[in-house]
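Nothing in this text is a laboratory measurement; each read-out follows from the coordinates by a stated rule. Computed from a prediction, not measured in an experiment: that's the story for all the values here. Cβ atoms are built from the backbone, for glycine too; each structure is taken alone.
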Structure I
């Protein structure tokens, strides 16, 4: 009897273990779907393993044995694949073997010499030719001008890329592409060539990839996929009519032994659920995801009033996921987005991943516009004040929330689409972006699209080499064009002054930016643009671009260090309630059209007495201090202040300098190091000429900050600083206007304006202004 009791107890202890025992399935490119899925007799496809797994209870592990899994269709996880709590379905590589999931096919062709170094082959399969990989390396579509890795924009550009003279050399350019920067360098545009018109000009379709549809840049553009431009090594062209692939191999390549691959699908893994029928408890670990189609011509949907449009897809697409994850994976050589969280997702996580050589963004979190109250979808759209829904927050739950992006290395992003980011947040809430390293990107490393619905925590990231192929942006960038926002600054000011509660209806939780290291060499380290509100920004090390706050509300900026730069307040609201305190700046503030300075701008640290006195002369910083700042070891990136610094007397506190970026040892080894600056302490800015022009104070528009504050496409024109009430200028000028033309004469500098004024005969003339980010032509009386 005693033995029986002991057996019963032992069995009871083992019973939960038996219930939770894992079921293991194995898959191999050399397997067979008729096999039982064991290690010695594996399945051939992931789809088969999932189908069998749906009939199996308990935790499941699908092991991918070494090799490349070429997918004809994405692997789709549905609610039927969901694991119960603590019963996760895991798709993973086996025993550190290299398992690759690819969206490409391998070409089996016979090559023949064509001419001038070019070879050709007939393709028997019916395939999409969007990208070509040779021995795993991406090749270039035949293009003009030829690719130049040293060029700043688009790998090389030419103003005559789409000229009729150039097009005359092309017999049949239909199917080619035009890629160009936005006229103001706010992202890019893409077009497909549909043919030529009777004048010989190119017929184009596209240009919908930017929500600020002004025009393409007149200089920064190139064409690709045109046969006559196949003229240099590593270029290729596919003739759809004859099914002939042409390729210019580099010197030393054995073309008959090389491996040629071309992507056929845009998505590799899809988590396909809904709020009412979600996909739960699925993990993908330790695999490589590669070679997907580009999606720049499908990038059409505007994201509220930001500059973005979006394609809702990626190599990994989360839609209706709960507690699903991607961990320790490599995602590279992808044509579009890497990972996209679409609409309803909760408690999902991506960590420990290497994401590189990506056509668009690394991460996108994008909710449903139908969850937004009183939405507008273009910069100049607005909902009349009386019609605005005044209920705070979202209407539905159809958006990503409570998700984590942790310990990921991201670089070489936006290879095709320049309006892209390491992490893009739009119509989502409570997303934590922590301990990531992001660099070599064309625009922002991290972008918050609008205030809906806040709660994000951006912390311990290392973000640098940003805004490399665009302008007027930051390593961190945000817009806040929420439901209250209006494109006319005077109207917007009145709305905020009389209906302040509207400013907080969308960003219902504060957004926190803390303990990051940012460096932007083509803009601002932190750029809060166009109404960005309800931010907490502290303990950030800004290595080059400083901090910019355009109009917005309830921003608390404290305990940040700005090396070789300063604070850039632009066109604030009178009642912003902003606070700027306990910060270290390296030169005097650079305000643009600031009449009031928020709730408090004080207890900061300046490098010299001239900068401090200039601030105090504007009515700020009565308790701030100045003095030489001695850092612990700036050559090694330690910008903590030494003991006894004057900064401690006004409340500044040192913060850790060794916690930025990825934490995984394997990723740390791979990550590039940020370029540390040589410290330049500069005092008061050089004097600029400001003159009176018929009752207005005006100056040359000369700085990047002035360009950003006005929305100009370049540093040109004459900036209006102040207008005297009752003056002649008051009849047609406003502060922050830019005078572009006067009396039909172009105005680039002050002397142009004065010459134009002297040329007026009579008392009437025409003036062209740039106001509220668009040109305005007026007929005026002097």
Structure II
């Protein structure tokens, strides 16, 4: 049964206002007298809008008025308590027709401030989302558990308990969807509205999409969900009683977007109103979206789910649709651009970018950049700066959202400085997850430097908690991964902000900061910080000189110097068009069983086609490496693979002395026809001696000097040189003479080096 409602006639409203003024009460006092939680029924009463019958009668009693003299009674048709299913269906269809254009305008365009040159239809771009059944920040996990789960994925954990968004909607009639900034909450709600409007979801219902920030702006403190719906559908030809019946019968799909976007002074009133609305119209499906950090109140009877980050399949689906939609009606060109995007995104050096694009908002940014360039910026710091700008306010500003902030006294530059302090401190400590109390200490230390901040420890601590809450809510740069355990939303941001803090160090102490950074040149975890710092410095001379000093310090052992001298002699004896430093890197990698990344970085031509001398040595060393495991026991297949690897005369041109000595070495091997057992026995008894002869042959005839024992030292030395070349190959600003000198002396013995200087 629908609840009866009454409203004041124009004359009755005047009488009521006069009685109210005589008593000298406030609307809050009158609301308390009739036991209502908000002033909305009071405001409706005095403006002639329908309110519940018992509240109307009680208000008249408090004002000493006869309610029959004040009320305008509805007609018999409006008082009808029941409606047939056919009538409800007709009303739903009428409203669908009425709001078709309005809803399309409201929900049909992709909400974006990143690319104003393209207007994208939501249907062209929308990619299905997935939800997590448990809110991440409510998990009882230790830092060690989080670190173990993501130590190889850089904050990109794989979940096996995800649910498709459409299935989540079907499973719950009262739902709160939470997510990080830019996770796709609004887009998902818009998609649901269009699906319902198009009879593909809840065909018996009419969708109403309500941006909650707009709802609370319409009538200041007297906003009302029901009144908002009535205004949206005003002109449809349906009376308020008919809309009431649709709500009572659960024929309206209520989509409330952006609870976190409501002004603080209205939030509590709105929360109570949503709960009251859900209780009164309990048959309606209600979906609310909110940022994770803003969810301080839990609605009774609602299920809470969290939007998951995009996985690889979702990233590819979104990007493919984006490039097709922006390809100016050329699907082939769009798909081609998408293929280029995927190929470059999977390259090793773009791992930090892959971390960002799990967020739909940042994926849109990266796609927009790639759309214009057909490549990612060589200076990735510029891309990270753009992403940071979006999260620091551009995203909210573009949508007209002005959030309350407990640290509004901090300028944007000061906010970045603070987050740089958090990033640098935690990164230096090796903490990618950190306890709440640890990050609060960093914030408190920063706030204490301001003259107008209280020095009282308790006040300072409370201010720090408020600042942390604002950072998490407004920017999403810090995320609560478990109860009171935080991290940066992406390791990329922690690295970028740590590098930015080094670059922002005052000139008087910057050299010391750079010297300290250079001590991490062998640490793979610091690679991005090192490269980002080198690309952001106005002059990277001090940094690269500090790195070279670290490299020379690592090379001061007799065994390593002997090995490097042998490399240098080997390369000096070759007549090649390749850069000598690249050839040294080739042989270092070849004998140290490393990849060729360093050699290719020094001379990209090596990636296409190796000179014959290098290709031959590569074949010899590969054959040698295949022989090593045979002495420990082997299968016939492994022995045959090794035999095929020795057949090099068909692939390379041998000079006569080399051919003869090579043939003589091979003749010492057993006949493959002697059978598997006999071959295995030979390798176990005589194989080691042959392998040692092979190694000596390579030294004598190919001038290959094997690296010294102690892989750790070689590993560090190689990585340090790789980092230096990575910096030189990037966007670091250096005098051209210095850059050329450093590149040409990579992997040279210390005795042949001169200290690097801009003038050398």
Structure III
């Protein structure tokens, strides 16, 4: 045994000695990679071609490759969004070879922003916004919520605090974590994903899980370059993660209050040695409880992407996203109280939901196929098609009667009702567009032209309902009984095909063509945008079909006072066919709207941070709305008339100095009726669904040097004032001012980062809601009391 042990020791000594000698004979390659303006290029892949020697640049643009065998190599620099660079280097034994690179950014490959100047600011839109112009020079208010912002704030879904990062964005109807329904500039904005309008009904789409999301772009006001048809208040575009060409991975686990548990993984790399076939794979699993008993919302996600670089000019990308949600019935988060009592009269954790009801489950599928081809450095063709399928089976809850001192049911008593909500949606969408650049004498042109096609259908069964309680044995909010309800559980029919059961069917088909020219004068200091879109659309709802076509013009001017200061003006129009039945038999006309906007944008300290300010006025005509006296099953609508939304918006985001990052914004919004055909809605009436004043801030500081290097702290708050309810039935009580304070700590060392956040630090009773005239009752939805999340991320 002793001899064997001695042999082992001698073997390891010899091995160690030989490795040491090899390392002494080896060389080292180091360097720094920067972009134009001497900006460090982070996360750039550096490789010695044909070998195992690789590295990735750090936040300072520096890289280091150790223990390189002496020889002559080809060093390759690659990353999405830059032109690839190769050069010859010679590595000498026991010597350090230094090789620095200055890279030029590629305007044509901006499908994913990999290289950023700081954590919270991005300078360019994604390819899916179709524009080739930096944000600073676009004559419109566009705000981008970066990937690092989502991570630092521990945002896990589209409805989980994203809007705090954008001026004037609010959610009046929360819909739990089912639908996002964001409102800006006085109206609900359109939801986009990778450049596709994914709204198939008023309620959709399902909130995106952040595991497969790279960043989110908010476009204020009409955007003819994106919208075939839509509300003039704007849109948000969720941009999903794509392969970067850099082999890396990331795994995160999180836990928090109210039985919150989550795990996610992000894998990025190559499927071949040449780097032509790339992949990205994201997956997540989440169990999420609630501060209300009997309520949960669990998610499961997979999202693979494959990109094939056919040659230097052509690239094909295929992507699939699947989300599965299993949750308590829709509406479980609402609480009702009589008109005489007002809002928030019950504990923050009170629930009216009935344990024992089946879960509602949702399957959300989306697939994309994108083709990109560069004809040369100035012209590029992009074509993409997508298919979306949404399947929902479950329930929704809403009371059929709310008791008070003025009715026989009595104060505190409620008849809870549940209805079936099975739904299915299919969307087939396609786009093709060309970006080009050329000059005519001293004038430069950036041209965008393309076409959009789409077919959408949505059907749902809302026709089966059941009262859980009886007038003789109602549910009492002051003495709730969550045992078997007095009227028993429902037995709904889920087996008959939905196409037979569906009482609500919506279909739309559209075709649109768009052309835009951005003309640059005086060496592109003055930019004039001229554009127009032609849209044809046919919509069917409740058996009624509306068909319309419209031309919407767009004109903008942007002027660079200096290289980092631009002022702009914009006139843009929107067009949105409407579905519904008018009781008097009148034909439904499309909603039309126009936006006039002026603004100023500035980059500070070599682009480290940015400020933007804008003022706007939006006029909307012919908008359909529900009658304030409608019952829950009343399908008839009325034409409101004309609405005017106007306001100011201010945003600041970026790196104030090394380690200190800030996002802050403020918006003043006022939306009123300027012409009304409804006696109960008079001229001057305030439009529901927004806050007059919104202010947000998020400040993050990370220690850059010393023993505490990597330690970070964050603090953020949201303030809302002049909150409007989400219906025309305003009642006698207004929603109070709102203030929420959040904060957190983080620590990053090597490949591990720990993040902990506390939400609603002040433990305030926070809620939104409205008065519901048909029930003579207030309803509201509470937010969680003080709660926390802790996460650990490992990079590999």
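Which one of I, II, III has percent of Cα pairs over 28 Å apart, for residues 522-665 alone, as calculated from the coordinates, equal to 37? Answer for the origin of the read-out: II.
Rank structures I, II, III by distance in nm of label points 7 Å out along Cα→Cβ at positions 178 and 490 and report only the one at the top, that is, the highest.
Values: I: 3.7; II: 2.3; III: 1.1.
Once distance in nm of label points 7 Å out along Cα→Cβ at positions 178 and 490 is worked out for each structure, I has the highest.
Say we calculate FRET efficiency 1/(1 + (r/R0)^6) of positions 306 and 570 (r between Cβ atoms, R0 = 30 Å, to 0.05) for every structure; which of I, II, III gives the highest result? List each step's numbers first, then the result.
On the way: I: 0.95; II: 0.00; III: 0.20.
For this comparison of FRET efficiency 1/(1 + (r/R0)^6) of positions 306 and 570 (r between Cβ atoms, R0 = 30 Å, to 0.05), the top structure is I.
To which of I, II, III does the computed value 17.0 (mean count of other Cβ atoms within 10 Å over residues 162-169) belong?
Label of the originating structure: II.
Tell me which of I, II, III gives 0.65 when you compute FRET efficiency 1/(1 + (r/R0)^6) of positions 186 and 410 (r between Cβ atoms, R0 = 30 Å, to 0.05).
On the way: I: 0.90; II: 0.65; III: 0.15.
Of the options listed, only II reproduces it.
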